[in-house]
Structure P
Amino acid sequence: MKVKRVLVSQPKPAIVEKAPFYELSQKYNVEVAYQPFIRVVGVTLKEFRAQRVEILSHTAVIFTSRTTVDSFFHLCEEARITVPETMKYICQTEAVALYLQKYIVYRKRKISFADGTFTSFIELIIKHKDEKFLLALSEPHKPELPETLAKLKLSVDPVILARTVAAELEEVRLADYDLLALYSPSDVKTLVERFGTDDLPPVAVFGEGTLRAALDAGITVLANAPTPEVPSMVKAIDLYINKVQKGEPIEPVALTVDARKEEFIRSQQHKLAKKPRSRRPASDTRK
């Protein structure tokens, strides 16, 4: 068995030679093809209003993606809503934060960003715990973030600003590929709806939600990321191809519970539940 062609469920990079998969393709003489399995579209103004969420009643917006940034400002423009200069923006990554420059003047006092990890994002939101948050989401989305913010009893209103729909895949022949790389639960859903689960090529996934969706669908997963040892999809596929070339056995990936994440959430709940101690008056040392 050899890996000659890999299908990645992502848009083709503008400059292939600078893409993460290019070095991998050169290393193993593997052809990497790109084909998004999904596309994201913003909700209509009617769909937004049906959610009965008032943008101007919030003091901060939480963004996890550039798509929801686009949808948020397009909806504001269509609804003739002027976002106040005092609005704060909490972003999961620096890339999302910088993307805000497309719509507003970038000021550090208004825009904060985490390093992309779940824990740093939660810690950043907690730093602004006195704000009234609007949580911008795509549908479907991982329930982890809204559920955690609800557990922490922060003032957060989730709102769906974009929806994921299946891409056109009529010309895709999975039999032509030796490995399939999926990046989201929606990728898994589209795969199952369009191709079923029989006779699939080996599958690699990115993210716990994607892994859970694949296993729930009955798909065997042979490579996954991120993990402490495998931070990226490229690294996961590199290790997989290396094992295939050496003829080493490859065990299917199982879903494990991240006990550290659960402990982190409990610790943050405990911190927020603590009442600030009132200062004791300074003792009178005068005689």
Structure Q
Amino acid sequence: MSDLKRGYLFGIAAYGLWGFFPLYIRVLRPAGAVEILAHRVVWSVVFVALLLTLVRRWPFLRELARRPGKLAGITLAAALIAVNWGMYIFGVNSERVVETALGYFIGPLVMVLLGVVALRERLNPAQWTAVGIGTVAVAVLTVDYGRLPYIALTLAASFGAYSLVKKRLGLPAAEGLFVESAVLALPALAYLGWLTARHESTFGDSAGHTALLIFAGAATATPLLLFAGAANRIPMTGIGILQYIAPILQLGCGVLIFHEPMPPARLAGFALVWLALIVFTVDGLRTNRRRRSAAREPALVS
């Protein structure tokens, strides 16, 4: 099997796991959103620590300790991913899986806006069109919900900002996840200890429930590692297209499995989001095609 095909398989597996993640979150009930988040953090540290021990990658910590600026960036990334994870768990367990899917659909548009604001990037007319359509979609969905779709907007904004910080840090997937989880581990352990002292912890209620909470570490790390394997093997255009697998599957879980409502106005809002993503994706594919052609021209001339 070629490296490219292996990369696409890794990508499909990663986004497929993320797409079906609501099913896993839902079976963790009766644990609350914050308890699930705390277990996800703690067991991620344990799982990735075992993985780093297996592949002997611990020396990276010494290098990291000598770079306080990077440590500050990791702390910021940890805070952003905690917000993202916590809001996602809250959305799933409050019967709003469809809204969490919306967050990951509009994520690429939010990342474009972050590029304009934070990196001073300039948008072409097609990109501005996509952002404009996306803004109209949010307005339509706000009318439908009777409120701003704050779960979706928080998910999109937190993951977009997290991606921006991660891009600047340039850490490998496993090492980055370990340090980010380690930053969050102490408050997570403190919260779990507080729950236990109040006899409100669900950990230990049954062998099955306890095993599922422990498995949260592997369930968190595995798709991230698969994604890293995909990102190293396939072009960004491929990643850009594969990223829609997860919210499509999440939307399917919400509507077909959890039977969440999808009234006509909400469907119209989603349709506008999809239209914006089509404009955005087609423009991205055309831009990449022009860049490849321009890169080949000097070789042909010489």
Structure R
Amino acid sequence: MVLSTEAVPRPAHRYRLPALLQDIRLLDLLELSGTTQEAARLACLSQPTVSRRTRLLTNDFALEVNRRRREGCCYGTSPVMQLLRLGCRAHRLASGVARLGTDVLLQPLMEDCHWLLPSPARFRSVASWLELVRQGVIDGALVSGLEFPGDAPPQAEDLELLPLGELPFGLVMAPGPTLPARPQPTVLVPNRAVAQGLHRALQQRGLPLKTAGNTCHTPAQWRQRLECSDWAMAFPQLEPDHWWEGLRRLPLPTPLHIPLWLVLPAGWRQQGVLAHTVDQLCTHPGLTAREGA
């Protein structure tokens, strides 16, 4: 199949997936969100409908569900399923839309990319993001260079990792009275298994940390935890900041600039919508040039 390299990004809400591929999309949304409730909300279907259709797909393709899996597809994959997912990707990209994944901290960078399909924000290991792109569940992933296992990006067959720049971080917390000589607030963070680099960077700045646990994924859930406590959260210093409007901003004891990388499938330059996405992210006003670049 030859895809157009002249694909012009279109509003994501105008994209219509063929009926033949809709159950694959449901399985992907379940993979990305982790719950049938959230997958149903994104697909505008009832939760029982999503459960029934994804269960049939799992049985038909003998997919192995392993919710404890740390990398890749918790709800299963196979060579045939990967081909079907890559077919969904081909249709998306040819239609001028794409689906990118990232976590709660980095998702605001994609807020104005109206050609990107909704994708629930979740913290995952870099290896997991790479595998989801490789399998075709998503078309790219925005990841933090702090989480690379070494000093350099990992080697990834059939994928390409692009450096975008660095993103300055500060703290946000619920509004409250300003207390003089107040000690550094406790910072709410994701599990160490998926944010070891962030843990290390904050601890180096003398900040006490509290792990949010496995039930805190969406922006609304993180915000609720902040508003019910005197905890803070590390967050990008972006303007305007619609996601966290009304929260109080605090500086970090010493500046923190997180290097950002975009994971893309090999051959992305031949896909107009992915090339356009790279251009938009590279020129985002919130990013600064990488040190030594």
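Determine which structure produced the value 2.9 for distance in nm of label points 7 Å out along Cα→Cβ at positions 24 and 48, calculated from the coordinates; the candidates are P, Q, R. Intermediate results must be reported in sequence, preceding the final value.
Working: P: 3.6; Q: 1.5; R: 2.9.
Computing distance in nm of label points 7 Å out along Cα→Cβ at positions 24 and 48 on every structure in P, Q, R gives 2.9 only for R.
Hey, Cα extents along the principal axes in Å derived from one of P, Q, R reads 70, 52, 39; which structure? It traces back to Q. Tell me which of P, Q, R gives 24 when you compute relative contact order in percent (Cα under 8 Å, 6 or more apart). Label of the originating structure: R. Here percent of Cα pairs over 21 Å apart, for residues 96-223 alone was derived from just one of the structures P, Q, R, and that gives 59; the source is Q.
Coordinate-derived values only; no laboratory data. For clarity, every value in this text was computed on a predicted model and none was experimentally measured. Cβ atoms are built from the backbone, for glycine too; each structure is taken alone.
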